[in-house]
Structures are given as structure tokens and as C-alpha cells.
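Below you'll find a set of structures to go through.
The numbers here are math on the coordinates, done by the rules we state, and not lab data. Not measured: the values here are computed from a predicted model. Cβ atoms are built from the backbone, for glycine too; each structure is taken alone.
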Structure 1
Amino acid sequence: MSAYENDVQAIAALKTTAGNHWSAINPEYAARMRLQNRFKTGLDIARHCAAIMRRDMAAYDADSSAYTQSLGCWHGFIGQQKLIAIKKHLGSTKGRYLYLSGWMIAALRSEFGPLPDQSMHEKTSVPALIEELYTFLRQADARELAMLFRELDAARAADENAKAAAIQAKIDNYETHVVPIIADIDAGFGNAEATYLLAKKMIEAGACCIQLENQVSDEKQCGHQDGKVTVPHEDFLAKINAVRYAFLELGVDEGVIVARTDSLGAGLTKQIAVSKQPGDLGDQYNGFLDCDEVDASQLGNGDVLISRGGKLLKPKRLASGLFQFRAGSGVDRVVLDCITSLQNGADLLWIETEKPHVGQIKAMVDRIREVVPNAKLVYNNSPSFNWTLSFRQQVFDALQAEGKDVSAYDRAKLMSVDYDDTELGRLADARIQSFQRDAAREAGIFHHLITLPTYHTAALSTDNLAKGYFAEEGMLAYVKGVQRQEIRQGIACVKHQNMAGSDMGDDHKEYFAGEAALKAAGKDNTMNQFH
């Protein structure tokens, strides 16, 4: 017997116990509503999704072709439509998540208006967006199940028993739109206690996976901008511990922590690490500082000194008070960051790079895996990269290294449309197409995400609509470019009343009031034009 049928019987038993004053309650309707609200709390969602991520991580360890993917989103509706599209086109949500980007919250969700990615937005907007995303995903479940319930009732009414059984099987084996969200907590919005408190709110909203970066919280910069400042390892590990304690306190034992290092592009630190003995983490961190050897007679007011190898060294300090790392030390710092994080509570890594290059990522991961063999990455397939230019440069350089004739191409002008249909352009596009597969196989990338896709798609589609609508095309710009495409491609939102829940509302009115229900889906509803 299915869970649905069990619920029908259980509620029928409750109705019998309650007596005549429950006479209007239909147990099957109540069971349907219960199934449409499978996830009662954000913690239910967090536990469900954490188990999914753990299974997916194990599957990737066994087979690197089983990598996972996600797209970033800044509104519940956007996240909902991604999952509806995934189920429509691919048939399953397996291996497909959502990404919650701190950059997009700052740019699109702050009460201050658009802000740079510097943790200046309200930290409460992070759990608020997680809750919003799951509200829309749960509504997608409720809507799709409601349509199945209607089909089931119609099949039963027509005595089509085989069809009814098939629909009932779809209900019993229903795959939810609720999937893991990798949620960006930036640098933790303060000290470790602040990180713990915010992590709790995020988990209570449904987060099963929290991504934390090793920048200084009050100096935080976008990962693809200059001026990044990192913290000593002990400070970062305290925040990793804070997130783990938050998961454990709330009973999400399989919660996932992504430790992000920005060290590849960060040349500064705000503080000198505490070191108790040579070779400890603090000593290793300080070992990357750019220093000059000095003696006591050379000291100036406020100078800071460290001892290394029996020598007295003065770390180079900027007017801002920040200390400078040695040039060229970024890769070594990344490797140390990653190993340390995995050995002290993190589950996955995120290495922020300046370009999408499989060889570059692989070189770092190979070194990490010498110490932590099952190290796995989440990788930002960022719109901050010029993908076309980067891969055309990679192909140009590869062809040149192989002794091929590249005289037909100007490396300084590789973005030109003139190269779109050339061998170089086609080879570059093929590399872009296979980048995620190649990086999953060769560079240990378990999860590929695009941080800001809908920011850019919204801008592009709005530009195209405005260009035509406010010029000569008028209404044709909308009809031809939007509505006609929705109809022909079967986009559910063409029936926007249904998507917003009007048909479910009609079902509930019938449940609550029977024949007296006043429904919205009558013959005069213009949504009928889209049948």
C-alpha cells in the first residue's frame, strides 16, 4: 500500500473517531493536501537535501562522470522555473541543484538598492531567500500533484481503470522539485558567533549546504575583483566549526560545508597569524608574508617584526595597515588552505580562479589529493570570465605549441565574430561544451555552478523586448518574441493564473464548500484560450 493510500485510511479512521461533526471532510482530499505539503519545515528540507548531496558525493567518488550542476537564482520564481524546466526537459532532478549567490542578493535583494559584492547587504536576506526559494519549489510540487489528482478523478469518472492506475503510480512515485541549495554565507558576516547564528537561520530555512570563504569579513570583496584580504587558518577553521555546530544543533547531521579559498587572487592579509612553534599553521601562514630582514637599529615607529629561521624580519605593510604576501605564493597558499580545511571539518572545496582552465585547476587539485585523496571541488563557472576569449586563447596557444599554422588569426582580436565559423572558433566552442565533463574527470570537480545566469538572462531578454516594443514592432515584439514562443515550447507560465495557484484554489474551494464553491476557472476565464 502506498503512502498516499495509507494517509487516506488513517484520515478516514480519524473521521470515524471524530463522529458526525467531521461529516463534510473527505479523507482523500485531506490526504492529497498532506501529500502536497510533504515538507513541513525548513529542517525537513535540509535533512532531505543533505542526504541527497551525500549520496551524490559518494556516486561521484565512484564515477567522476556523475558530477552535479546548479544555476544561481535571486528569486523564488526563478528557482521554481529552473526545476520545472529540468523535470520537463530531462525527466529527473537527479544531480541538479540551485545556487544562492551572495553577489545576486547584494545586487538585487538589498533594501539599500544595488550593492557591490562586499557583504554590505542585510544578512537576514540570505535565509529569507532560502525560505522563498523553497516556498516556490514546494508550490511547484503542489501544483503538479494537483494536476495529477484532477487527471485521476477524470479517469475514475470515465471508468478508465488502467489509466487511473497509471496516474496513481505517478502520484505514488512522485519526484519533488525540492533539491539541494548551495547557499553562500560570504565570509560569515562577522566573528565566529555571528557566523554560527546566521548559519542556524539558513539551516532552519532549508539550507543543507553552506559555502564559506576565507576572506576578512569586513574587507570582503567579490572573488573576481582586486583587493582581497584573507584570514589566518585558525580564524577560518573557527567559522567552519561554527557552521558544523549549527548543523549538529539542529539535527542536520549530514549537512555539507564548502570551504572556499580566495588565496589565488588575494595578495593581502589583515593580521599576522599566531604561531606557537615552528611549522604550525600560524608559522606556515606567516611564511608567505613578503618580508625584509632588519636589525634593531632600522626599526621605525609602529613596525611589526617576526622571527623566522633565526632572522628578524619586518613584513611589508601598506598604508592601509594590511600586510602583503610574496608574489607568486598564491598557488601554495591555496593548496595549504584546501588541505587544512578538509582536515578540519569541511566537506568540499571551492577554489576561486581568474580563468576557466582545466590544467590550472588540476595542478592544484593533484597536490591537494596527495594528502586528501578524495578531495572534491565546487567550481564557479563564472560569468566574470570571458569564456569565448579565454578558450580561443587556449586553443590558439595549443595550436601554436603543436606547430600548426595560426597566421589566419590575430590573437589580439580573437573575440571577433569573424572567427565564429573558423576551425579555431569551433575547437574553442567544443572545449567550452566539454569543460564541465573534462574538469569533473581530470580536476576533481564534483559540482559545477553558474553564479549569476539569471541576472544576465533577465537583462538580455528585457533588452530584446524593450528594443522592439517601444519602437516599431509594438505589441508584436511581445507576442512574437514571448507569448508565441511560450505556447509553442509548452512553457507552463503562459497560463500564469494556473502557475500562481488559481486552479489549486478552485480545488480547495470545492473541498471546503462543495457545490456552493465559486470557482475562477469557468468558461469566461481567458486562460481557456491556451488549452
Structure 2
Amino acid sequence: MQRTAVIGVDIGTTGCRAVIYLPNGQSLANFSAEYRLFTPHAGWAEQQPADIWQAFITVVRSAVQQSGLPPQAIAGMCFSVAFHSFLAVDAAGEPLCPVLTWADSRSQPYTEKLKTTIDGKALYHRTGCPLHPMYPLSKAVWLRQERPEAFRRAAKFISIKEYVIKRLTGQFAVDRSIASGTGLYNFETLAWDQEALAVVGITADHLSTVYPTSHVLEGILPSVAGELGLDSSIAVVLGAGDGAMANLGSGVVRPGQLTATVGTSGAVRMLIKQPQTDPQRRTWCYNLNEEYWMAGAAINNGGISLRWVRDQVAADVKQQAAACGRDPYDLLTEAAANVAPGAEGLLLLPLFSGERAPYWNADARAVLFGVGLNHETRHIVRAALEGVMFRMYSIFSALKDVAGQASEIRVSGSFTRSPLWLTIMADIFGREILAPGEPEGAAFGASAFGMVALGLLKDLEAIGQLTSIREIYRPDLTNHATYRELYDIYLRVYWNLQKEFHDIAAIQRRPKS
């Protein structure tokens, strides 16, 4: 039987998805599962590796069953996984601590110390990663200082992707994309950076072997193959970080094209031919494949901001939605659509879990500014949607200085399901926003990238031919002018609170009595 179908697996911050596609772009299956993100203290954001592994097993097995394909018809599996996770494991790959996600900023005090003891500028220009608690470099320093026994016992320091790959294939392997998002990988030498390793106090032996993103691991463990309903000879393509795969999934396959993604977090990325950094250190640079790199920047607080509003401000919306068979987010955005652009002077700075680009301020905290007696829940929802887009616009502006003006802007991620959010984006950016017809984003990108690696598609350009544009959102210039005025106030509120951010974050980090 001819093997042509490829499974794309997207392991995100709060959920895992598996899709199965054919080389002609036909979707055969789509299955997802969620898992918990634990936040026991301010700045902490961790997960249990076993939860993610079980979700992976569930979605792949269910997608295979849903497709109706025999195992022999599935050529391979390819991964898209969230960047910057960190996990210490023993020689057998057993976890010694929870997974620290990209949103975990507990290492902030140690990151600040690093800024005074090492040349952060030189490190950034070698690795493409600014000094920030998001990166595994800082997380490893925290572990060495705060959990010395786990640090001493660790045979490897890996990402959640490597944990899944190890349980799937028995090998410690990492792709160049995930490696380039650690702060420990030198993009000039394409090897682990010796100076960065010395900062952490480890050697390259403590890290996985680095391979190109198109590298194929031949076969999976028979016991796991049985759980998944797959043939053990299936090819495993390492794939890349979720941002890289979201680019491909939205049809961004050429330099000059730009993708803006909002899921749990948010990011703006542009393909470039060579690694490139920013003199002001506002952006990062990660690998896609042997031909392309990604210049970009990301925010911590995307869809997670709207989730906070849903759960903490509009707590009854879940019951309302269940009663009428609707999605709670649809009810919230429908209410927000009845509020004029600018939310009647209400601003939400969605800095709930600190912030990444462009200012790399882990101490930043959310601010609801301009609240009046006239403001209702619907205004707060609108302010949250607009606040996230103001954050996205700030990194869009920084990226333009580094990689040049974008020829077009495409979108991906869960926010593409909201016409209101895309309309707000067009009005704030003052640019046309192209929404691709393929809704699966990173998962589809992983599947298609796997097809290229396995020779089922010719090249990345062929992936672009599988995508279409569902809708174009054009800016309203009157609304754009309103947002420009509000964005100026938004920035002033942010910059005027720097000391207050630092002081309140210090209080929040104090141990609970």
C-alpha cells in the first residue's frame, strides 16, 4: 500500500492537536485535547510531562481512528511544539521536575543578575535570544540555584518536545529550530554555545543531539506504536517550533511575507535568508530549515488574556453559553462588537504573565486604565481584544525596523475564528489582513513540512500552493486614527509605570505565609 498520509502534531501551551493530511491538501482527521497549566505562584507557569504525553497519545490514536486509514497508509509524523519549555530528566528520560513553559518567569531575579555579570549583547548576537526568564538558559540557572539536587541528578536538560520524542523513539534528539530558541545555541557555528553552557554550568553532553528540522528518525518503539495504532516503521520528522510551523500553515513560504499569530500567546514573524538580530535587542531569530530563518518577536499574553476575562470577569458566560449551545467566546465577542472602537476610553494592558518583546519586561503586570461608571463587561472584553492587538502592533513595528516592510500580512491561530478580532487588527495596523482558508495553522504546517521532508511534496513553495485566502480584512481609516490616539496613551501608561511594575512584582514573588 502506498504511504502518502502524514500526521501533523501540534503540542501547544494548553492543548495538543493531531491532524492527518494527504499531499493534495485533503484533511482526513483532526483531533485535539487540553491539559492544565499550573500557576501555583506569581510568575510560575508549569505543566506535568505525563499530562502532555497522555494528550499526545490520545490525539494521535483518535486521529488515526477518525481517518479510517490502515497504519500502512501513513508515511510519517511531524511535530510543531511550543518554544522555550524546560525540563530536567534522568538518564532514562524520567522527569525530575515539572515542565517550565515559556510563560514561566520565576527565574527573573537570576536573569537580572546575569545582565550584570555576562555580556548579554554579545550572547544575543550569537544566539538570537535576548536575556529573559522565558529562555531555558535562565530557567537552568534558576534550577541550579533553587533545586540543586534535581540539577545535580539531571542527565539531560530538554524541552517537552524532546521528552515526547524520547518516549516515542527512545532517542534524545532536538531540532535546530527548538535549539535556536533556548539561548544556548550559536547560530553562527550551528552548535551549542560554549560560553552560554559555561554560564549555566553544564556541557553539551547535558543537551540533546541537534539535527536539522527535516531530519527523519526511522521508526517508533513497538510498545508505543501499539498504543497509537501505528506501524512501528513510521518515519518521525523532527519538525520545528510552533511559530515556524504556523508560518508554513498560513502559506508564508517566501521572504517578505509576514505571519501574525494569536493563540495562548502571540507572535509576529517574517522569513529571512540569513540569521539577523536587532541592534536594540527587541526581536529574536530562530531557525526554520536549512534555507530559512525567522526574525520575529512574541508577546506572552494573547488569547490567555481573553480567557482571564472569561473566567474572572464574565464568570457566568460559560453557563449562558451552555444553556444556548454556544461557545462562551462567541457570546463575549458579540457583546464587544456593540461597543465602539476604543471601548469608550477603556484601555487594558494585557500583561498578566509579564511580557516578552519588544521591551522584555518580565515584571510588567496587567493594567485596566480609564475605568468609569459607564463601563460594563462588554467594554472590558473589547478593551482586551484591542489591548492584545496594541501589543501585537508594538512588535510589528519593531520587526519592520529589522526585516523591512512586509509585502503582506497573514494570520493564524485561534483568534482567526473571530471576525471582530481580525477587524480590530486591520484597524490598528492600518494594513490589509489576509485570513487563510486552512484553519489548522501550525498542525497543518507540521503535516505539510513532514511531506516535504519525506519527498511527498517538492519544497516549501508547494505548501504555499495548498493554502488559499478565505477573507481579506481592510482597515477603516477613521478607526485607525482613533486607535493611533489610544495607542499613544497606551504606551505612556506603560512607560510611566516601570518602577511600579518592578515593585509590585517583587511583592508578588514573596513566599506565601
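Remarks
- When FRET efficiency 1/(1 + (r/R0)^6) of positions 178 and 234 (r between Cβ atoms, R0 = 25 Å, to 0.05) is computed across structures 1, 2, the figure 0.10 traces back to 1.
- With Cα extents along the principal axes in Å, for residues 58-337 alone derived as 99, 45, 33, matching label from 1, 2: 1
- Volume of the Cα convex hull per residue in Å³ - structure with the largest value, from 1, 2: 1
- helix-only ellipticity at 222 nm (-39500 (n - 2.57) for each DSSP H run of 4 or more, over all residues; to 500) from the coordinates reads -11500; which among 1, 2: 2
- Which of 1, 2 yields 0.35 [FRET efficiency 1/(1 + (r/R0)^6) of positions 106 and 498 (r between Cβ atoms, R0 = 30 Å, to 0.05), calculated]: 1
- Distance in nm of label points 7 Å out along Cα→Cβ at positions 290 and 394 - highest-scoring structure of 1, 2: 2
- Here the criterion is distance in nm of label points 7 Å out along Cα→Cβ at positions 74 and 162, and among 1, 2 the highest value is seen for 1.
- Value 3.7, calculated as distance in nm of label points 7 Å out along Cα→Cβ at positions 66 and 362, assigned to which of 1, 2: 2
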